[in-house]
Structure I
Amino acid sequence: MRTLKFVRRIELSAPPDRVWALLADTDRLNREIGFPLPTFTYQERENGGTDAFAALKMGGIVFRYREHPFEWVKERFYSVRRTFDSGPIAEVIGKVEFEGTDDRTTLIVTTDVVCRYVPAFAKIFGLTTLAQLESGCKGFEQFLTGKSATPYARETGRPPADPSRLEKGLTALIASGTPTGIAQAFCDFLVSAPTADLVNFRPLEVAAHLGIEPSAFLDLCLTATRAGLIDLKWRVMCPYCRSNKDTVENLGQLGQEAHCVACNIRFGPGFDENVEVVFSVSYNVRPVVYGTYCIGGPLLSPHAVAQWVLEPGEERRVGLDLPLGVWQIASLQAENRTRLLVSQNGTSHCQVRFRDGKIEADSESIAGQAHFKLVNETGGRVVARIEEAHWSAGVVTAAKVTSLQKFRDLFSSEVLSPGIEIGVGRVCILFTDLKGSTRMYREQGDASSYATVREHFSQLKTIISRNHGAIVKTIGDAIMASFHDPGNGLRAALEIQASDDPLVTKIGMHWGPAIVVNANEILDYFGRTVNLAARLQKHSLGGDVVVFSGLLDDPGVSAVIAEAGASVENFTAEVPDIEREMKLVRLTPLE
């Protein structure tokens, strides 16, 4: 066999972080440069993970190859190796290195082609690959220097949108109260955006792109779904690669368990971590069809800053510059993840061993300029990565969107299948009840009292919705509400108590884990958090909010107390389901 090496230097007028965001998104890069659409299959590995196989047609020839895991260090390099089953090419190794300054990046692109026969074909293949990449980079250069509105000129605005359906949707958005300028900007986005921007897009990312306040844009997306412009979908994300593993049209299609084919792991879909809401342009508005061009590039797992492939017995020394914070070492070939705390600048050294299905690090506290010695003591290949320990703040989880009043109002039919229980790691539950309602019904009569309570519920709904919460259900004269954030929940509770409502309201609130279920065709919450919130409400005297004292340790909650100027009264009381007296806090808005 013969190896042909092809090298090209490409200069781009932007710093490495901006260039990385384009070049490391290999799925979109391959689409933009006209790379043929492959089909992928997976084969399980005994020690964890899978082997990925692909087939594509190029120049009238069908190529079948195994795609090995990518290696990368963020903003420094990425590489991939593909070994072919048959044909003139035996193996291709591609690598892109990033060297740069504050305003310029040099790409060093290397392609090694190992040919079985017909070196001329391998030469054409190597040169064509580099030429395609260079052509794509010219388009990126236009975007990076402000001469083009998009880096993806090849797919922007194709296929065209249906003008009549778009106009109808725009009219509906404006009629719903969406400001005309925001509604028009969103419709322009649906007309002109590249294909990949319109399929399963994350609303917070598009909000940032369009310069629209995030919560307002999420409301717009929910309204636009009802207007027929876009479709709402639920995406299940793998806890390891954190990429899309399953997308369903409604919550009723979620099961008790999900499976990532690429990572070969099964997991429960948690509402607050790995089930997110995404949106796609309606096929009737713009008939976009999306295919996957790459399954392993760096930006398909944007939480991972580095990944290496270690062969059996291999030792590798690598260096990383890690920002302050919490990171972790992970591998599909290990049962655990090892935490790394970067708490100081400077230099540190850390040895990491992979053996007996576990990751062993000799230190969990390291400095930002970290030097690692990675040792594979297993009998198989290990894919090791260093990643953020926390999920992206740019994800709108199912837990968050189902705690919005607009979602409850517009999508009341969105419920889980009967018998399916999905966990939520944290949710804020608020219970209210009326003080003296029995006396009111006796003195005013049923009809008059019912009208008063309805007006009371309407006012509660307005306040709860304004603070990014939702009424889950009403129970006689009481309500149960949910919030994704306890700060928002407390702000709503204090606002209720400070309102001019003539009725006296008792409120209890708690923050913790819960189970989401389908109860009487609504999304309802069950569990100890719900029970304790109801119990705390019974300790309210009226006009106040009762919580456990520990809730005040939450920075968002303490900020709301300071902002509202509420009085804080500590007391102890017995709470059913808890065997000892508990420290409680009574919060009352100041006059």
Structure II
Amino acid sequence: MDWDLRSYFASFESPAYASFKEDLTAAINGLNEQARELLETPSLSGWETFLTEYEAVMERYSHLASYISCLTAADARNETYLKEETALAEVQAIVSKVLDKVIRGLGLLSEETFEELLLRESLREAGFRLREWRRESRNRMAAELEDLAADLGINGISAWSRLYFTTMGNLKFTYTDPESGPTEVPMAQLNNLLAGPDRARRIAASEGAGQTFEEHQHLYAGALNAISGTRHVLNKRREVEDFLEPSLQQSRIRPETLRALMTAIEDRLPFAREVFRFRSERLGIDDPGWVDLRAPLPLGNKSGPPWEEGVRLISGAFNAVYPGLGAFFDELVDKQWVDHTPRPGKRPGGFCTGSLMTRESRIFMTYKDTLNDVLTLAHEAGHAWHSRVLSGTRVLASQYPMTLAETASTLAERMLTEGVMLDSGIEDTAKLIILDAEIEHMLAFLLDLPIRFRFEKAVYERRRTGTLSAGELCDLMRDTQRTVFGDVMSEGREDPWFWASKMHFYINQVQFYNYPYTFGFLLSTAYMQNFRETGPEGLKTYERFLARSGQSTCEEVVRETLGADLADPAFWTRMIDGLERPFKQYQELLAKVKLQGP
């Protein structure tokens, strides 16, 4: 592993780790008992004491959970780590029971008592989260059923999720490389191959991965059916009528906001398709398809910058445009908070995790010397910066939704591009490479992510009446891609197995791990425009947004900082229209830089 995890524990085998886990488990069990007693005998002072203790224990729980996620992601073949992950699921079940009792208890308090609780000095700035929990109390099963659901989840929905991630961490596939012939690689490297410049290699990798997914189709179809089916059963028992409601609550947005976002995307699909068509033509592709969505321009470089150079590129851009973010990025690299080396056994994808106890972050990714990897590193650094801004905020006021998390990460990407474009010392070819990567991300947010949302929504609609076979899932994915891309994607160039390769569909804690990315990308456009108009004042506005992200709904925090209405489709349409600016820059640079051929 590249990262330094010693601030978590000296080592996985250390007595301190075993002792910490044992003490934490006892503390969580103690909280569960206290919550049970408070449900039976409510007390204003009792709830006040309990909630402050709950925060302290959750700090420690996040510390343990983050550490284990780091270990298992970096080495998915380590049996000891995987057993620890399963053990953590059991602890997580107790945490779920505690939270259920908290939600239930707050819901049973009279309005007068609840409002008095919020006025207690020890709970200052915790009001938003407590009100959120009180509202959630309307959709709870009987206490014994919630406890049973938590217990069954260990070997049920969370087990299916763990199965997916464990198998993907160990899965390999073989493809026919145009230069070296039959080549076996970990599935974690599929995304990097699909972002490579050689189209024959991209197609071969896609076909090879597809064959492997076909061999394991029953496993992944079974997992997706089990996860979605379990959620339907729980929603019914909790009297949740719309399966989107839990996601909307997690995202802290109203249904009107999601409809406004999707309406704007639908209205501006012609723009996204035109960008894809233009880019495909410049790549010399006559039959564009899914494998070309992330293809880089042919600029004579078969690979992007190596790790050290990529780090310097990000550091220079951040420090020039957003000094606070730049200094923080330098710190996280110096302190070795990033695991980036490609190696067998690593899980696919990238993420940022952190401990609420130490208020430190860790970034996980596989850096394969591409510009897309540079953007990924900048993206995850944006998440880490978000956590740093909130580092002095209490636990109950620092838990922000994915929608706002992805705003922070994608704004960091935009800052990288901004810094590169403004640097006169960087040649046009290098600028075009980084801008090309941003255009590719634009297409992901306006075409790829909406496909994921439509697909997952359709899966849940059909899952109400029965299971979906792997063939049906493939047909649904193929049809969804065709609907969104329209005639700019050639017939037969879809990726029907994308549902099996995309880990986001299998995360048991989060539903619809898709539209928040597009939400965040377009909202980051708004803060980027504000920064361009107001300079340093725009950065202060953005940091106020980050600081408030754990204490407001999305609509409230944007209204407070930008004065905008997220439920108005016109807001989102303006943001998409604002993407004409980087697209125009892209076209202008392409007119100046000579390509090397398809």
Structure III
Amino acid sequence: MRGARSRQRARRRDPAATAESYATWPAMTGHLATTQDPLDLVLTGRDVLDTLAAGAELAAAAARGAAPDGLVDAYAHGDALARLLVLPALAAVGTDAATRLLLAAVGGPDPAEREHAAWALANVPPVPAAAPALTALRAGGGFAGMLAELALEPRGAPAVRSRPRAPGGRGLRIVQVFMQGWIDSGLTRAGAGDAGGIATLLVHLGAALAGRPEVEEVVTLARGAGPPERLAHGARIERVPFGGDGPLASTDAWPHRRELERGLERALRRLGPVDAVHLRFADVASFSAARVCERLRLPYFFTLAPDPHALIRRRQLAGGLDRDRFVQADRREHLLFRARLVERLRDGATGLALLPRPGARDELAELVGLDDRHRLVRTVPEGIAIEALDAAAAAVASGADPVARQLAAAVGALPPGRRGLPLVLSVGRLHRVKGFAGLLEAWAGDPALRGAANLAIVGGDLAHPSAEERGVLDALHALRDRHPGAGDGLLLLGHRPHRDVLRLMAAARSGIPGAVAPGGVYACASEKEEFGLALLEAMGSGLSVMGPDTGGPPMFIADGTTGTLADTGSVAGVRDGLRRALALRLSDDLAVHAAATVRRHFTVETMAAGLVDLYTAGRGA
């Protein structure tokens, strides 16, 4: 892969102009480290990320009044990806010929071009002739309707006077924004819908931050209705209602952007002076919250990760993504929009938190354009609540834990030959990116693995699955049916409160007489894992763990010493990882070393200290 992205530079926005330009996207612009002309690269580039970067360079040049000749011809004769990437440049040029093409695209038959044309129109002064097509697109709803709504909104925002700072000596006032799934103090819905490990993290982190002497208050803004919910002294959850009362997948939340943005603005105005608003994903919540913070002149911080950039690269290297297939994937996953959003947040944030991972700075420079101008940057490892692990282990050791009894009953319902085997445990949202289908295929398709352990998957709303959960469940059921005997050792346990998940880990480690042999394995087969909180919890519980050999897990899993790293991009890689993890499952040295690593470096209190340092530095910036 060429090193083009290692030299990407985004133009820094003029803070004084932010209120007038908050709909724009200052992303992936600058010089490409290649002699190839950006327009030529847009038309012929084989590397997807380089081609996307060239498209941003093209749009930036057009915005500077330096658009190359041939944009109209490029749109007329380019392939599907080239046409999409040329649209923002055509919008920036604004000539009659360019505008005619843009109008034809936004009102045309191609859904991808309608969507990207609406996005391009949202980033330039209003084009009155586009209003009828944009109005029709907005009426159609969906992600494209949200983009059309942005293009139709009045440009600029009313000037907002900076909020007066409270007198010196006031503690930090922190807001965390989380709108993916349901979050509550008891983590009763963890693992259902889109409420994954981050929900667990934010509950524990809110309490840990509030326990710091530098902090006055921590508020986690979450979706839903109802009164505030206390997490600890100085920490609470407050609800922002949007998108109706039922479950709402993160991919389905974009059409509710305007409603969410208004709710966030009301909440942030009500909360008064805020020192840090922390955003973590390239999702509708971060998009909306950043816009509100810019209008209200509030500082926001962003956890920067190469997502979806690393995902695009990984899929291309695996042969699953090229120019043609990118356009198809983009329609489903909005990859280009999310990539631009990450880069926008990178440049708009007061400070950046990086997750520790091998070569993180180089990877972020190459894929996301992080450079020396982003001066307020801290590497902050995520962390877990050790006391919760200890409580779970004590409950299971008592011999009277109801969760352990439920697990024993589930194993007891399997054929007699499956009782007394160790457990391969995997926990997470039922989302395709979590790799549960690959994990089941690796285990079920190998008679030796299938005979050596039972497989338990914890996560998902089995009674009322979302569309995403239903897709994963269908895939799991199909695999079970394809491998005779696989159903005899497979347990689908559904989502459980976080406390119960930790007890399942403790039971897999210690064993349950007559049901589960001691020394189980925890397996994470995710396609991508930016960090891996459940892996840390499993390591802290003393389980032998298998995790992806990319992303965050290599930062804390030393292959063969504290766990096993696997190529989770292939069934063969997962199968090999499972074999090696099972071979280590009874190693007391591994369990001791792994638990010590977690307790020394990856506690939620350590994470809170790192974030307080970041926020404090931002307060004085």
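No lab work stands behind these numbers, since they all come straight from the coordinates. Computed from a prediction, not measured in an experiment: that's the story for all the values here. Cβ atoms are built from the backbone, for glycine too; each structure is taken alone.
Given a value of 0.95 for FRET efficiency 1/(1 + (r/R0)^6) of positions 105 and 401 (r between Cβ atoms, R0 = 41 Å, to 0.05), calculated from one of I, II, III, which structure does it belong to? Before the final figure, lay out each step's value.
Numbers: I: 0.60; II: 0.95; III: 0.10.
Among I, II, III, the structure yielding 0.95 for FRET efficiency 1/(1 + (r/R0)^6) of positions 105 and 401 (r between Cβ atoms, R0 = 41 Å, to 0.05) is II.
Comparing structures I, II, III by distance in nm of label points 7 Å out along Cα→Cβ at positions 41 and 505, which one has the largest value?
Details: I: 6.0; II: 5.2; III: 4.2.
Between I, II, III, the highest calculated value is found for I.
Here FRET efficiency 1/(1 + (r/R0)^6) of positions 337 and 457 (r between Cβ atoms, R0 = 30 Å, to 0.05) has been calculated and equals 0.25, so which of I, II, III was it run on? Comparing all candidates, it corresponds to II. Ranked by mean projected area of the Cα convex hull in nm², structures I, II, III are topped by I, which has the highest value. Out of I, II, III, which structure matches -21500 when helix-only ellipticity at 222 nm (-39500 (n - 2.57) for each DSSP H run of 4 or more, over all residues; to 500) is calculated? Going label by label, the one that fits is II. I have 23, 14, 10 for semi-axes √(5λ) of the Cα gyration tensor in Å, for residues 345-416 alone, calculated from one of the structures I, II, III. Which structure is it? Answer by label: II.
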